[in-house]
1. So helix-only ellipticity at 222 nm (-39500 (n - 2.57) for each DSSP H run of 4 or more, over all residues; to 500), computed for just one structure, reads -28500; which one of P, Q, R is that?
2. Can you tell which of P, Q, R yields 0.9 when distance in nm of label points 7 Å out along Cα→Cβ at positions 337 and 353 is derived from it?
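Read-outs throughout are calculated quantities, based only on the coordinates presented, and are distinct from any laboratory measurement. All values derive from a computational prediction rather than experimental measurement. Cβ atoms are built from the backbone, for glycine too; each structure is taken alone.
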Structure P
Amino acid sequence: MNRSKWHGHARVRAASLAGCTALVLALTGTGAQAHSPSHHHDPARQTLGAGDGWASHGTGTTGGAAADAEHVHTVTNWAEFKAALADGGSAPKIIKVKGTIDAVFEGCEAFAAPGYDFDAYLEKYAPQTWGLERDLSAEPDDSPEGLRRASAAQQDTAIKANIPANTTIIGVGRNAGIKGASLQIKGVDNVIVRNLTLESPVDCFPQWDPTDGSQGNWNSEYDTAVVYGSTHVWLDHNTFTDGEHPDSEAPTHFGMLYQQHDGELDIVRGADYVTASWNVFTEHDKTILIGNSDSESTAVGDRGKLKATFHHNLFSNLVERAPRVRFGQVDVYNNHFVADAGYSYSFGIGKESQLVAEHNAFTLPKGISPAKILKRWNDSPLTAAGNRVNGRSVDLIAVHNAEIPAETLRSGAGWTPTLRTAVHPARIVPVLVEHGAGAGRIR
């Protein structure tokens, strides 16, 4: 290419980028409605805007917006946080988190049962002595596994926080967060969680299961947040991360990764009407699970529910489940997915799932095919249109079927989302999400 042509192309590209940036800055400005759901002067009293995803359905989601002065708390430590949650039952409440709250500030040792010894655990259950045929469920209470169970039970009680109905939890300023905790949004209605960096809890006492797979495996508990049988939940402008404890720094035992994390966000057991907007999900393996089982006993409570919307989120450096879906009508639009070398897949197509994935952007490293974006676990049709991979329009279903014909996917989820805010073209989504998503970005 001659120099004059090169400069011509450069000017066109620069003008295009400038136009994109100007549009993004306009959309993410203080007056934008793209991710400012209401215009109340106090972000803690903002409610989910009309038509903003499944959580706006029916009665909508207002959280603790109606709280009186006695039920507005500012908390700076784990004890204050749990006390604020318990105050007033299901009366509307607002909990403002200032700074970073650590649920495991005393360290894992504080949960260990008397006599628990990890080295003794490794010695007893090593595959070369214990084998891979027997699980550990029958081990007595005074065994290394029994002491591990007792230790795990103490951590379970300490780090789980039950979120009541009609509650807003919001970070103050740009640096608020909760680490080491599991937020349990269980069996309630009308909850808002915003503007928090949520560092994944670390399971201090993972269980070794010799019968899991051909080599055995470590299994851990504690999702960062779990929506269990709850309705009208809005998760907005949060950052979900493994933070100081990434899997890349975890040791191996018995030849397997010593996995101390579970999910970042699970939506299970008949949960319904959830919107996750402008969040960052990063540095994690099993990220988001919607519907936790194929079993018919679970399916009875999940069919017709598990309706969730994900928009303008950043999914960065994840392995899988962004999300993995069973049963639910799940709308995923205007998100940016940025993969690294450890990438497995983004969308898991599970039993009776009805996924609509539209106008998303994907940034994949060299050598990773767009065919991997979809993973078929069951034969459930989906809708996937208007998506771009590395700046180019890609038919995700067609490329998957061409490269993985043994796992053919069918097009057409059977429903059309109507509860959407502004839908942006996929080409501007990466910059838009970069400027707007995550904790500390509420305007």
Structure Q
Amino acid sequence: MSRPVALLLANALLAPLALADSAQSQGNGLVEDSRWSLLNRSVFDQRDYRHGGRNGAARNAYKPRSERNGKAEEWAYGVMGSWQSGFTQGQLGVGVDAHAYLGVQLDSGGGRAGKARLLAVDNQGHPKTTYSRAGAALKLRMANTVLSYGEQRVKTPVFSSSDSRLLPETATGLFLTSNEFDTLKLVAGHFNESTDRNASSHAQGFVVNYSNARQGDSFDLAGLVWNPGAAFSGSLYSSRYQDSWNQHYLGSTLSHALDARRSLSLDLNLYRTTDTGKALSGHIDNTTWSLIARYNRGPHGFSLGWQQVDGNTPFDYVTRGAIYIANAVQMSDFNAPNEKSWQARYDLNMGAYGVPGLNLSALYVRGFDIDGSHVDPAGGYAYLGYGKGGKHWERDLEARYVVQGGKAKGTAFSLRHNAHRGNTAQAELDGDQIRLAVEWPLGGGF
């Protein structure tokens, strides 16, 4: 464990604590404060590759490129059960969180299982008919500080458990959250693995998105989140992926209400990444940032954003969910070496037109000036084949409806159509995607 993380863990647990009005002193007990949930999810995902693009996943990976299927298509059902206990009473509370996940194939095949990563595959590259995994974390609470150890879901800008496919990611290790101060939250973590969304095993190391180099053995993070009021929030994180890179993050959100119907907001996200230790992924010197402005007027939302990568490697990250830059969208992260990109987005809340729960969105992103000609040839990114003068664009359309009442309250339907096009220097496939997802939750307490 790195020294900064160890110090933060120690300080948060050993500092003088005001127990009188803390979360721990007001707890009702291990069982009394427990909650359970059961989320059912069905996802259909189809990707149709264009202009010679081929699906390289599953059984297709064993075929010559000229014989591979130009389409990836999967349909699956997932169920996610979780139980969160309360804490035992006393100065130090003890509790446990547990989860169990199951994925079931509804339709797919070795030639069609692909980039959606809905299903686990066997050693021959065939999608499994079912797959599952389960885990638990022990948690301790003193005053307003909670320390968890075990398999859990984590959300930070540098290490985060994605839930954008059929089943969510999880991570194994230590994670601390301290809310001893009214406007300031402290977090720290030490992890030794992350489990991918379609994994049925816990012993696969870390999920890294772009580097194909040998993995590091641990990931450490420490951060703080400052919320002085409703109009502003800021966060600062530092992390280390052992023998690969150090990554620091600065983020802020500023919002202002013009009147009862109009508001403005501004989001900044900045990452600074440099290689460290054995530099397993090669030389890295990368600064990536994005700035997005939003204007809301009644049911209408308009956004404009800019994103820029300064460095001869792509912006990379551990776990599928740890990316808070604005132009990381459905089919591309727009994070190639030296890439610049802009975004335009429109959102419409149909509740103002008599259909509460229905939201529509349209997004367009264009990236350009990609130059990967100086990628470290001995590092983990040379295989991607970036060239000079790369450019591409993506268009995303979505309709999402959430049932507002009755026995089906909370059930959500989402339909997306995404399209991506670019030249060969940007190293992404041309393709069209259709994704239909249905979620229906159950939950309660004891």
Structure R
Amino acid sequence: MPHLSATSNPRRRKRVSIRRNVFRLSMPVLLSSLFQRLVSIVDVFLTGGLGASAIAATGLGQLLMVTTMTVFWGLSTGVTVVISHLWGAGRREDAGRAAYVACLAGLAMTVVCSLAGSRWGRDIARMMGATPNVQELAAEYIRLVFLWMVWTTGLNLLSAIMHGTSDTRTPMEAIILVNILHVLLAWPLIYGKLGMPALGVKGAAIAINSSEFIGFTYLLIQALRKRYITFSRPDFRLFSRIWHVGWPVALERVAQQSGQLFYSSFIIAYGTTAYAAHQIGLSIESLSFMPGAGMGIAAATLMGQSLGAGKLRRARISHKEALRLAVSVMTVMALIFFFAPHVLIGLFSHDADVIEKGSMFLKLVAFAQVPLAISFVYAGSLRGTGDTFYVFIVTLVAMWGIRVTLSWVASSWLHLSLYVVWGVFLIDWYFRGIAFTWRYHRRDLHHIVV
């Protein structure tokens, strides 16, 4: 019996240590994601006083930006996974060179996307079926956020580099700084307070650009000070490794966000009020994504570092602890969404129709919380092993084969209610949860090439 006790205690201590490490990594990521999302939520909240058209215009602009960011998320995921592997193997110099070549690639991609978005953003809003009033309000917002999107992409990429080194605290500090500055600027610029001009939706875009510039500058200074970036001749071999992991993630995000564009076009067909309720509901729902997203990034980082160090048991325990924490927190979110939706929607709008529709949206979202948690963590662990292509295929099938197709049939062919179209996303997320779980438990970590 003493022998068993001596064996179990070290194992228990190791599990507790890993649990604390998951928590240490994921909490700053969770808070970073929360505050990053709050920038968009604050814009929707503040423009809410300008009416449903302003909310819809802001939501469209944000949706186009998120869609454009898909390719950068692929690059970011690739650099996080590669740096975490190199960091776990003790190859710090190579990790710095990987960060540098990723920054160069990110800058080149930003120039192309910035020019395209600022030029054709309004045309895309029109093609999505936005009313002329919404198009007019969205045009300037889209032009400004795309013109200066280098600060957005820079924040994203530098955060990803730091996540690969297990430094999740510094990106959290940067995004908190962005949020504080954004709130201080957005309200007076939108409504003309404190001696500033009343710019409406345009003021929200200027506030985002200005605050993200400061946040990017802070992260760049910290990255250089801590020597996360090594200046050298571009190492295209390292970039090839980054992109090998990242391109399926880029395609995954393209599939996800382009599907969201089509899905949103079905919602717009039900009217501006319906889309305003949808946008507010998405903003609130995104808060529940944060625990899952945070645990997913922690799982990817710890999986990559553990595999780089050849510690397979630590990799498996890290995954289990991240999953346990994600499911626990998002179950609580589900209860809040189901039992208090009117209170949450009422914080954004006083329109009775918007509140009624938005409340039903949140009740449906409540049933997606557990599969969301499972999907985030299992997908994160699979990315940490480099298995990003499978995650892309599942996302493609779920978004286009299930969500877009069934929503199109429900709205355009069968002319069913808005609530049925909303309910389709439940099938999507349950499918993803099952597919990612199956793949992870079929994956043999012993044969993964780092």
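1. On the way: P: -5500; Q: -1000; R: -28500.
This value belongs to structure R.
2. Values: P: 0.9; Q: 4.6; R: 2.5.
It must be structure P, since only it matches.
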